[in-house]
Structure I
Amino acid sequence: MRLANITWPKAQKYFKENDMVLLGIGSIECHGRHMPLGTDTLIPDKLLELIEKKSDVLIAPTLPYGACESLKPYPGTIDLGSELLYQLLYRVVENLYDHGARKIMILNGHGGNIKTIERVGMEFEKKGAIVVMLNWWLMTWDMNPAWKGGHGGAEETAGVMGVDPSLIDYDELTDEPLKFKDLTDEIKTTHFRNVEYKGVTVEVIRTTPNVTDNGWIGPDHPTKATVEWGNEMLSTCADYIVDFMEEFKKVDLQKALHNNQFGY
C-alpha cells in the first residue's frame, strides 16, 4: 500500500492500527559509464514494488536524492550534501512519527546516505521510535557471498538489469580493466578513499574523478553481471525484507528502548 495513493482517512486508519512504515532513499549519481545515474534509486524502487506485492506495510514515496559529494563532478550527479539530506530526511521521518509511525524502515540504495540515516535514527530513538536501515547491497552479501560487489560493479549492474536491462549502455560495458590513479609508485589507490602503503591502508579524501576516470570502483567487473543474477538477487532481497518486517512487528518498543532510563 502506497502512502501517495491513499486518502488521508485511510492513512489515519492505517496509523491507528499499525506503527510501521517503509521509506526508500537513493541518489542520482555516476555509476560508471555503463549504468544510469538513478541506479541507487531505481533498485530500491524495484525492491519496493516486489515488497508491496507481499506485505501490508505502508510504503512512503522514495527520496531520490542523496549525499554524494565525492561523485559531484560527474555530469548529471545531484548532491544534496549531508546536512541538507539530514534536514530533509529528519522532517519526513518526523511527520511519519507525528502520524503514529514508531518502527521506521529505511530502504537505502546509497552508501553516502548511511551516516545521515544513522544520525536520524539516533534522534528518533530518543523519541521512542526505532529506525531500521536496510542497505540492500550489503544485505545481499550475506544472502549469497557470490553477489558481493562494489560501486558500479557487477552487483549493481545486475541489480539494474533486474529492473530493466535496457537501462544499461552495453556499448560502454567493455572488458577494460579498472584503472586506479595511484599517488606514487608506492602509494597505491585501492578504493574510493583508500590507498595502501607498505601493507597499511590509509584514507585519502579525494573526489572520485581523481581516483578513477570511469566512475565504477569494483572490485567486481560489471561485465560479469547477468539479468538472471539481478532477478534472483532482487527477489531474494525483497522476500527477506518482507520476512524481517513481519518479525520486527513483534518488537516491544518499551523493552527495546529501556536504555532511556539514562535520561535521553
Structure II
Amino acid sequence: MTRDLKITIVQTNLIWEDIGANLANFRKRLEIIEPSATDLIVLPEMFNTGFTMNASAVAESMNGKTMEWMAKLSAEKKSVVTGSIVIKEDDKFYNRLIWMRPDSTYEYYNKRHTFRMAKENETYANGVSKLIVHLHGWKICPLVCYDLRFPVWSRNTGDYDLLIYVANWPERRSYPWRQLLIARAIENQVYVVGVNRIGNDGNGVEHTGYSAVINPKGEPISTTQPNVESVETVTLSYTELEKFKEHFPVALDADKFRIE
C-alpha cells in the first residue's frame, strides 16, 4: 500500500570547490533529523562543490569520499539521500544525481541538458536516459537544474508521481525557476520538489534559493523562504494526488509524442 511521503529539503550556502567543508556543513544541518523521521533528504545540484566547470579538480569516482558520505548518512537517517555531484567515469565527467538508499544500494541519473551558457556542455557529458525510482509505493523522477526548462523531457505519461529538481539556479533567473516549477506540477499532475542553493559561488554568481514543494494543482506547500538557510520536512499525500487525478483526468486528453 502506498503511504504518505515525508520529504526533507535542504537549502544552504555552498563552499566553493571544498568537498570536505560542504559535507561537514550538510552533516551539521541535518543533525536535527532523527532516524526514520523522513523518507527522503534532497540536497542541491553539485552539493559538495558548487556549480563548477573545474571538473578535473573536484571529480570523484563512484566509490569516492562523497559516495561513502552519502551511504553513511542514508544509513544513519534511515532515509534515501539524493543530490548531484561531479563524477569521472571512462575519461568523461558527469553532473550525476545519486539516489542513495539506507542499505548502500544506489541508482543514478546523468544530467541530460547541460547548461551551455556556462559552457557546461563543453565540460560534462550529457545523459541519455531518465531515471524512475520507487520509494514506499511512490514513483519518482529526479532531474537536475537546467532540465527544468525542457517540458518534453519531464513529460509524465503515467510513470511517476513526484518530480524532483536539484539545482544551482541563479538569482537573476529566479522568476523562471519559480514559474517553471509550478508549470511542471500543473501540466504533469504531480508533486514537484525544487531544491536550490543560496549565496554567491566562486564566479560571483548570486543564488537566492526559492526552494519549493508544489502540489499537483500548482500550489506551494513549503514554507522555505529565499536567502535563508533551511531544513524543512514536508509530507506529501498520495491519497490527495490520486483523488485529484481521478476527478480531473487531464492526462486522458494528452497528445502523444516521442523524443528522438
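Check the numbers for distance in nm of label points 7 Å out along Cα→Cβ at positions 50 and 250 across I, II and tell me which is largest.
The structure with the largest value is II.
Please state which of the structures I, II yields 15.1 when mean count of other Cβ atoms within 10 Å over residues 130-137 is computed from it.
Of the options listed, only II reproduces it.
So distance in nm of label points 7 Å out along Cα→Cβ at positions 82 and 242, computed for just one structure, reads 2.1; which one of I, II is that? Walk me through the numbers before you get to the answer.
Numbers: I: 3.7; II: 2.1.
Checking each candidate, the match is II.
Quick one: distance in nm of label points 7 Å out along Cα→Cβ at positions 162 and 186 came out at 2.4 when computed from one of I, II, so which one is it? Don't skip to the end; give the middle numbers.
Working: I: 4.4; II: 2.4.
Among I, II, the structure yielding 2.4 for distance in nm of label points 7 Å out along Cα→Cβ at positions 162 and 186 is II.
So percent of Cα pairs over 24 Å apart, computed for just one structure, reads 52; which one of I, II is that? The partial results should precede the final answer.
Working: I: 52; II: 43.
Traced to structure I.
Where does the value -11500 come from, among I, II, when helix-only ellipticity at 222 nm (-39500 (n - 2.57) for each DSSP H run of 4 or more, over all residues; to 500) is the thing being computed?
Only one of I, II returns -11500 for helix-only ellipticity at 222 nm (-39500 (n - 2.57) for each DSSP H run of 4 or more, over all residues; to 500), namely I.
Of the structures labelled I, II, one was used to calculate distance in nm of label points 7 Å out along Cα→Cβ at positions 2 and 58, giving 1.6. Name it.
Comparing all candidates, it corresponds to I.
No lab work stands behind these numbers, since they all come straight from the coordinates. Source: prediction; values computed, not measured. Cβ atoms are built from the backbone, for glycine too; each structure is taken alone.
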